[in-house]
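Colleague: Below: a set of structures, written as structure tokens.
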Structure 1
Amino acid sequence: MVCPYSLSVPGGVQAQVMGLARELRRMGIEVRVLGPCDGPPPATFVTPLGNSLPTAANGSMAPLAPDPAAALRTMRVLFEEQFDVLHLHEPFVPGPTMTAILLHPAPVVATFHAAGESASYKYLAAPIKASAKNLAHRVVVSKDALALVEASIGGEYEVLFNGVELDHYRTATPHPTTGPTIFFCGRHEERKGLDVLIAAMDKLGPEVRLWVGSNGPDTARLEAQTAADTRIEWLGRLSDDDKIARLRGADVFCAPSLRGESFGVVLIEAMAAGTCIVASSLDGYRNVATDQVDALLVPPGDPIALADTLRVALDDRALASRLVDAGHRRAEDFSMITLAQRYAEIYAAVARPKSDDAPLSPWPMSPRPVRSARMMS
């Protein structure tokens, strides 16, 4: 499984890669995850491919590794390891996944996460369409991601929503609170809408607390802007365990994004944790949540509407309880176990059968191969 984004940096794709790998390994499939790592690898089954370089993508700064050194490391691992299947997340993002699809030493399963616009698809249309012929099976995580790749690449795709390791969220110990508490966790950049949430806090009472997780290019400015507001606690980058504990402890999880959300996996996490949700009414979030059923959705970029809705979620505990109960049921549709089972079926369908007489590697120069991604029967 290959991830183009640094596995040491929190992110939606990284979380899917690691969660899916863990679940597949529990099922007896030997999974090796390849990707950039800024620091020690996050798990023993991760092969680091070097440090990342912040790269502008989709209105954000993505931790990619498009440099030649990462490409050479990727090639070396593919030379040395005899994988039965390559599962590439965002195969046409510059870096390890693009290197892997060009080499394609094994059948390739591709998962497309992004929605909206893509500079790669716009400016590299011809080589991408040519490389797409190397894909044995194509998956998109939402209808918004499907719209992007259908228009850019064409072909047929299976829609498989992202998954969540539900038990982790349902059994974690909640972080203690000292009053009504809202939790935000996302990169501190314009498209995530943190500015809007902070503006909404001006219209909420002195008893309301806001936990702000993660960091980003806007962190210093926003911390300085709110330095006098003791209600706001800046948490910095959180581990998965810390994030889940905060989700479990908060009264409301707020996702005020303005655009660029292809799938609301963070909303599923909040549902699994039993937290009431207030989020922007973006198409990506509506893939997961329904207004007044399992969440409260508001127009993006409107701090007054956001403040009013947050006040309702904090004050109307009967409504919040009803939304949380529905969210628990909705989260079941996105179990990582179910997702991993479907991917295992895909791997089995595309894997090349290997006879004892077949060469172990498509490259004559490969050293002694190690079969570290064979599916176990």
Structure 2
Amino acid sequence: MKAIDMKELLVAMKELEEERGIKKEYLMESLEMALVTAYKRNFDSADNVKVVIDRETGETHVYASKTVVEAVKDGYLEISLEDAQKKSKKYEIGDIVDVEIIPKNFGRIAAQTAKQVVVQKIREAEREIVYTEFNDKKGEIVTGLVQKADGNIVVLDLGRLEGVMPLKEQIPTENYKVNDKIKGYVLEVEKGIKGNPQVIVSRSHPDFVRRLFEFEIPEIYEGLIEIKNISRDAGSRSKVAVYSTNENIDPVGSCVGQKGVRIQNIINELNGEKIDVIEWDEDPAVFIAAALLPAQVLAVDVKEEEKFAQVIVPDDQLSLAIGKSGQNARLAAKLTNWKIDIKSESQFRKMLEESQEISEQEDNETEDGTVEE
């Protein structure tokens, strides 16, 4: 069968492979399947038809796959052994022979189909390429231009597709405006309507802070300092626990930087969100005391099995330890994964006195009482 204006199409396919990464073979196979469908639709054919396109010349061949039989009952599906062996002596009863057929006007149908298929497959392949590209960026930071900000959802132009930042992924204290250039954490990449990729972006996720630390602090990026955990109240305060096995490295000092330059860059990106950098310690009492910064701690009594800690602070540090609306205590508990009960020194003394009075009262009752058998 004559080539269906395929030479130009072959050149175009090669260019698509080189420029956009859309495999020529993928387009060819898709086109062959579409031509089979087009042939069946236009020529009321059986299911034994297949189309093969020559990868070099673009010539298109239509074949009917027929079973070799002694006596032909259905000419569409069967071929006699005698006719089959005219093509090749190797054929035997039960073999499948591809017999080329040359349908009229199929060249025109094929050309139309080819154009439709290539356009469709280019779109599908581009969507898949973009999906793969951004799926590989899952967990990374991207920069986008705000296209839409209506209070509930922010739409970002990320270049090859849009990013969506739902309300819960936004920082409550931030106001986003059209044309603002902002960074975001790639939380999820989904295939939306008609297969179009959709990137879910977050600025409120704790891992957004983690990635900012990795970007600003080389020791973290290189693995010399490890971020053990992060607890965050987006827009207000974050606590970051860091640790280094290298005794010559001060993990907190490295993160803060000289005159606070390193940490200030992260704070600026988060529009003034306070960040407490805390040194992780395998001793839960030491770690819990550090997690309650900026408050000073007098003592920490831990119950390992219950993962419960009783913390005593100076009277003038109680409100600082608890924080506004309990924020500092809540973030410390989340950072350490321990339940924390905070008492002032006065409260603790009073509690001890009351406990002692109850104990003495119980002792007196025991001494005054009699035990009968």
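Please treat every number below as a calculation from the coordinates, not as lab data. In this text, all values refer to a predicted model and were calculated from it rather than measured experimentally. Cβ atoms are built from the backbone, for glycine too; each structure is taken alone.
Colleague: Out of 1, 2, which structure matches 16.4 when mean count of other Cβ atoms within 10 Å over residues 79-86 is calculated?
Modeller: Attributed to the structure labelled 2.
Colleague: Next question. Where is FRET efficiency 1/(1 + (r/R0)^6) of positions 87 and 351 (r between Cβ atoms, R0 = 41 Å, to 0.05) largest, in which of 1, 2?
Modeller: Numbers: 1: 1.00; 2: 0.00.
Structure 1 comes out on top.
Colleague: Oh, and also: When Rg and Dmax of the Cα atoms in Å is calculated, the result is 36.3, 121; to which of the structures 1, 2 does this value belong?
Modeller: 2
Colleague: Computing relative contact order in percent (Cα under 8 Å, 6 or more apart) for each of 1, 2, which one ends up highest? Walk me through the intermediate numbers first.
Modeller: Numbers: 1: 18; 2: 8.
Result for relative contact order in percent (Cα under 8 Å, 6 or more apart) over 1, 2: largest is 1.
Colleague: Comparing structures 1, 2 by mean projected area of the Cα convex hull in nm², for residues 255-342 alone, which one has the largest value?
Modeller: Numbers: 1: 5.4; 2: 6.4.
Greatest value across 1, 2: structure 2.
Colleague: Please state which of the structures 1, 2 yields 21.9 when mean count of other Cβ atoms within 10 Å over residues 111-118 is computed from it. Mind dumping the intermediate values first?
Modeller: Details: 1: 21.9; 2: 17.1.
Only one of 1, 2 returns 21.9 for mean count of other Cβ atoms within 10 Å over residues 111-118, namely 1.
Colleague: When you work out FRET efficiency 1/(1 + (r/R0)^6) of positions 143 and 319 (r between Cβ atoms, R0 = 25 Å, to 0.05) for each of the structures 1, 2, which one comes out largest?
Modeller: Details: 1: 0.30; 2: 0.05.
Largest value of FRET efficiency 1/(1 + (r/R0)^6) of positions 143 and 319 (r between Cβ atoms, R0 = 25 Å, to 0.05): 1.
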